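Every read-out reported here was derived from the displayed coordinates using simple, explicitly stated rules and does not represent laboratory data. No experiment lies behind these values; they were computed from the predicted model shown. Cβ atoms are built from the backbone, for glycine too; each structure is taken alone.
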Structure 1
Amino acid sequence: MRSYPLRAGAALAAALVLGPAPAGAGGFEVLEHGAAATGMAGAFTAKADDVSALFYNPAGLADQRGLQVAAGTVLVTGGASASSTTAMALPAGGEDAAVTTSPLPTVYAAYGSGKLAVGVGAFTQYGLKVDWPDAWTGRFLVQRASLETVTVNPTVAWRPLPWLGVGGGVTITPAAVDLRRSLDLVAAETGTRFRGEATGVGGNVGVVVDVPGAGPVGGVRLGASYRSRYDLDFDDGSLTFADLPIELSGALHDARAATTVKVPDTLSVGAGVRAGRMFVQAQLDWLNWSRFQELRLTSADLPAMDTTIPQDWHDGWVARLGVEAEVGETRVRGGIGYDWNPVPEETLGPIIPDSDRFLLSAGAGRRLGSTLVGELAVMAVLFRDRTSALAELPVEYANFGILTAFTVHYRSAGAR
């Protein structure tokens, strides 16, 4: 009989659970949910002048009159690579994850009187897809991982004063997570998979303030938008094993498992200035990732798997600057930004090999008849290379990302 020495229960559990946490709350919040905003590098909290205000700032809906509907998608293309460091050598000096493209659809609809509006939006605020080779060096941390969410956000907005707009809504977010990896049994390897579903409930509020302009300045618009924290409780997840040696069937077996992912609250504040046919906005976003300090896994069917894994994340920040200019019948947009990541080097791993990044974007919108508007935008995400201090895999990561956004707006006759 072959010998299959097992590590301590906590270490074995850590090998299984280190993946779902970053997949669910690992600094992968998607903040681009409309082509107009994406073209301005996401600097849209103050502007918020189309139906995508349902995501960016619900107070912006208060200005809208008539029926507006928008549908589109953001194609998120990205990849990652791991390279050797003095602490760890990788085969051929490095290994690459597969380049993946994930469509994140958005749908918005709202009806307003110019003072009071109601609407509903559906979008993917959190999402993840990573695909490393089956036999790569970090396979005991992750091989494949995905997080899929859809947030439904009914909203109401009101303008009580000519210079003040307010809005708010409720968010309902179903989520599904799927993680695959290998488990090192010393004398052999076995495949493991964690799957679970959860639903998080939260809310969002926003405000816009319009200040009359003077001279060449057509006006100043201030905006703030807040989205609440919530928890994704994967209470009835499944932990399964593939190709498990029969000698270990008593110690390891398919089991129910549970974990909770803490999603952060976020706050965006922006200020925009209109000068002639141009609008310029600066924005700062805060993401409360510091509430994600640890991940706990529990299994009533397999108590040896119960464990707590430190994460020690800190808050994330994003600074953005966007501009829109009207050129004839076309609106041309551009933007830049910088995103400070929340993941410390000590817990940086291959599911979310996060790092600080620059954002560069461009886009345009144009009327397609009397009731339709088409929007297109591209954003390049330029990650800085970063070396992990994670004991299991102290390698250097390099990432890239490209976001391509398409949106078509319908506005009823007389809508604005």
Structure 2
Amino acid sequence: MGRILLSIALMAGLSGVAFGQTAPASEIAPSAKLRVGMIAITALGGVAEPVARFIAQKLGVAFEPVMYPNPEAYLQSFGKGEWDIAIGPRVLAPADKVDLTADLWVVSLVYVAAPGKKFPDTGSVDKPGVKIGTIRGAPSDRVLTREIKSAEIIRIPLSPTIVADAAELLRSGKADVFGADAGVGYPAAKALRGAKIVPGAFALVRVAAALPKGRSAAAQALLATLAKEAWETGVVARAIDAKGLEGVRQARAEDPPPERLIIADDDDDEGKIDARSQACVADVKAETEGWSDKDIEEAARKICAARKRHVEAYEALQSNYRTLMGLLAQDIRTEPADAAADLKAMVKACIDHKTSVSTGGHNIMVDVIEDDIAAKCLALGANLARDEIRELLTNECVPGLPGSC
């Protein structure tokens, strides 16, 4: 089992105190102040501001808020150098432009039903003739655009009076329900007599801190540590409580999926197969005796070809796995860690099955058969992940991922 899982050719102290301007800290805040991009929505920017102040204090720099008036402006700011870090919805962070921390808090997306309108649950809203209001460009808009098939979506811009605007849209009859983050939905329901929150949440928005691509691993680790400290010490929870927000909660501590899909838990050499021609020749010579140079050369070609198929399949699996986990991480309704474990189990079961029905071969064919079994099962996993990626990209717009928007 150990040999069969080898892959990828051999081709070539943080603490809770302020860090001052150490090298990683200077990478995060190079101008001796921390500019933090946020969205002017209570459930987002209202919670993000005290969290950002905490991070700036730990870095030993001044805090400078960069507050965007709406989600569209926030999204357009990525890659422009307007901020040092951003704190906002994970779904609005382009995967090719930033690295994200673990989730800090989660915001429910809820429906507010207009007076006299009754919907028993969120699933009953998408019906012909129903008009759903939402905030243009917000996470709620993205979810509704993707999910709603029969109802009509009415979009209004985010403004400082968004709660009143939502209530008026419902009062005037221009919308039957209004779908938005809980920080807007609950106040809107209270602002309009007879309006009620539809039971349940139609989606959840995960909020994390973002660091522009190109920063060192040490800088990424430092921001991740400070974000985690803000979560662990109650900074996030207190920020939510201070705003009196319903439908907003601190993110739960969950084990993330592994960065790399390791098939054999007890194989320290996984990912270290040698597919160089000289290595293949050496292995043939070690496994045979009295073979001619021509036979050795031919056998080495067969071994290297099988190893390269193994290598290519493994690389494809790892590439598709990383992309799939990145997509799943943007939707809190999914369980990336479980998906990773299931994919691993499937590939391992495939290898075990094919090994049990194989004759095993002799001489060099032992290695060739093992590599070909691995290649076929790794390709099976890679293709499954590829198909799931295509389905997700067909149904969802994911910033930074080509072909998804």
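A value of 0.65 for FRET efficiency 1/(1 + (r/R0)^6) of positions 66 and 186 (r between Cβ atoms, R0 = 30 Å, to 0.05), calculated from one of 1, 2, originates in structure 2. Assign the value 1.31, calculated as Cα Rg over 2.2 N^0.38 Å, for residues 170-209 alone, to the correct structure from 1, 2. So the calculation was done on 2. Using the calculated result 20.7 for mean projected area of the Cα convex hull in nm², pick out the matching structure from 1, 2. The read-out was computed on structure 1. Can you spot which of 1, 2 the value -1500 was calculated from, given it is helix-only ellipticity at 222 nm (-39500 (n - 2.57) for each DSSP H run of 4 or more, over all residues; to 500)? For helix-only ellipticity at 222 nm (-39500 (n - 2.57) for each DSSP H run of 4 or more, over all residues; to 500), the value -1500 is produced by structure 1. Here FRET efficiency 1/(1 + (r/R0)^6) of positions 74 and 322 (r between Cβ atoms, R0 = 30 Å, to 0.05) was derived from just one of the structures 1, 2, and that gives 0.75; the source is 2.
One of 1, 2 was used to compute Cα Rg over 2.2 N^0.38 Å, for residues 90-241 alone, and the answer was 1.54. Which one was it? Computed on structure 1.
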